[in-house]
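Take a look at these structures.
Every read-out reported here was derived from the displayed coordinates using simple, explicitly stated rules and does not represent laboratory data. Nothing here was measured: the structure is a model prediction, and the numbers come from that model. Cβ atoms are built from the backbone, for glycine too; each structure is taken alone.
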Structure I
Amino acid sequence: MRIDKFLANLGLITRKDAKKIFKLGNIFINGEAIFNESQKINFGDEISFFDEIFNYKENYFLILNKPVDFVSSRVSEGGYPSVYDVIFDYPYQNLIEIVGRLDVDTTGLLLFTNNGKIIHKLINPKKNIFKKYLVKISKNLSEKDIEKLETGVIIDGNYRTKPAKVNILGEKKIELLIQEGKFHQIKKMLLAVENEVLELHRTQIGEIKIGDLEIGKYRELSQEEINYLENL
């Protein structure tokens, strides 16, 4: 990739102004000053742009512990700010896309990447990748309710959900593992057993866990986590 394209993708320059900016001598690749905006860069290169350091990588992976009242979209919607406003200081935010969505009133693990193949794998229901949620509900589940959820319930008129896994955590609190990600799915599943979701928090996607990451904070994935995604 050309260095001017990389910097433009980051939102640092426009291709139109690149030639003028490069003449200033404040852009370096691996410590070497670059004056030609068409200079090619390679994965692993370190780019210094007016003393800010950026690493050119093939893949970028980020998880955010999403706060409530933020929309899972690149731009604000319905009066709610975008989750990209939460990661505003992540230097590569322009390069990454959201993997799936969380409802505006749902908190927890939200994954971002620039790797389209991995996005497709993670949202493909045929992969049977479990997502784990902590759910606060309006009343305790009966044994019959649990059996229905774990067998599959009818939502959206005629769709039967794939078998889920329910763990009782306490009074009106459950852990729910599902293999799909349909619109408002967990809320609809609980409605199917005459219950209601009061709070919803995603803690895990496959082997990727939110852990002790605080609400509103983000981190890049470890190499072990990246290896897991690449081997899906």
Structure II
Amino acid sequence: MENDIIKNKLIELMDKNAKDFISIADIKKQFSIADLRSVGLNKNSKNPDVVSSLKLNHIKGLEIINKGKIAYVCRHKPSQMILNQLLRMKHTGKNATLLDLFRKFAPLKKDDYIQTINQLIDDNLIKSSFKNNFSKSSPTVFLHLLQEKKLSINLDDDIQSFKKAYDFIGKGRGFVRIHRIREYLKWDRDRFETVLKKLTHDLIIELHGGDPSIMTEIEIENSYVDPRTGFLFITLTWWGKK
């Protein structure tokens, strides 16, 4: 497989997992047997062989970070990964604690993680707050975004993922239902509609109305309503750049 194909597959998996990284072990689990065989690997291959065969150290825009015995492929620098995850959690209404973020969403060693958090606080991008539960020996530390305007989940990567979803669902058709793309990507509403608006503004896609009477309430909710006009768009066509 070419480097671009490998990178796109990894980004697609990260998007589905709503993370900016993926472990080498998960690459083996989530890559198809055919894809692994094409580069001389199998589901039982050792991690160093996966890194070598997929040339993960030589793909532009990706970086390998080790957290203990686990190796991760990352698409952003540590500070951006933390900011992106805080943004995702904010949009889904979840509270971010210092400990949970480290355990689940930060592929960093403890010292590197704390150093990155301190730098983000110094840069006035996040702040911390404390809650004393009394039943625990130490208070819970929460992290909060301060300057959301400075944050940006990589838009180019998201546009590529959006196009792949369009192609996969549409299978050559000119009109693809918006709710099916949204449900396939499983992004939060703000992230999905940021990409949708960008593509519409750049005349890469065209949105279409339709008859909502044949759709379920969930399908209608997962379509797109123009906030200015209240018009419901049901399908879209990808024209590409002129």
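Have a look at I, II and say which one yields 14 for relative contact order in percent (Cα under 8 Å, 6 or more apart), as calculated. Walk me through the intermediate numbers first.
Values: I: 19; II: 14.
Matching structure: II.
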Assuming 1.08 is Rg/Rh (Cα atoms, Kirkwood Rh) as calculated from a single structure, say which of I, II it is.
I
Kindly point out which one of I, II the value 12.8 was derived from, the read-out being mean count of other Cβ atoms within 10 Å over residues 48-55.
I
Highest-scoring structure on FRET efficiency 1/(1 + (r/R0)^6) of positions 112 and 208 (r between Cβ atoms, R0 = 25 Å, to 0.05) (candidates I, II) is I
Supply the structure label, taken from I, II, corresponding to helix-only ellipticity at 222 nm (-39500 (n - 2.57) for each DSSP H run of 4 or more, over all residues; to 500) with the calculated value -5000.
I
On Cα Rg over 2.2 N^0.38 Å, for residues 120-159 alone, which of the structures labelled I, II is highest?
II
One of I, II was used to compute log10 I(q)/I(0) by the Debye sum over Cα atoms at q = 0.10, 0.22 Å⁻¹, for residues 72-199 alone, and the answer was -0.41, -1.31. Which one was it?
II
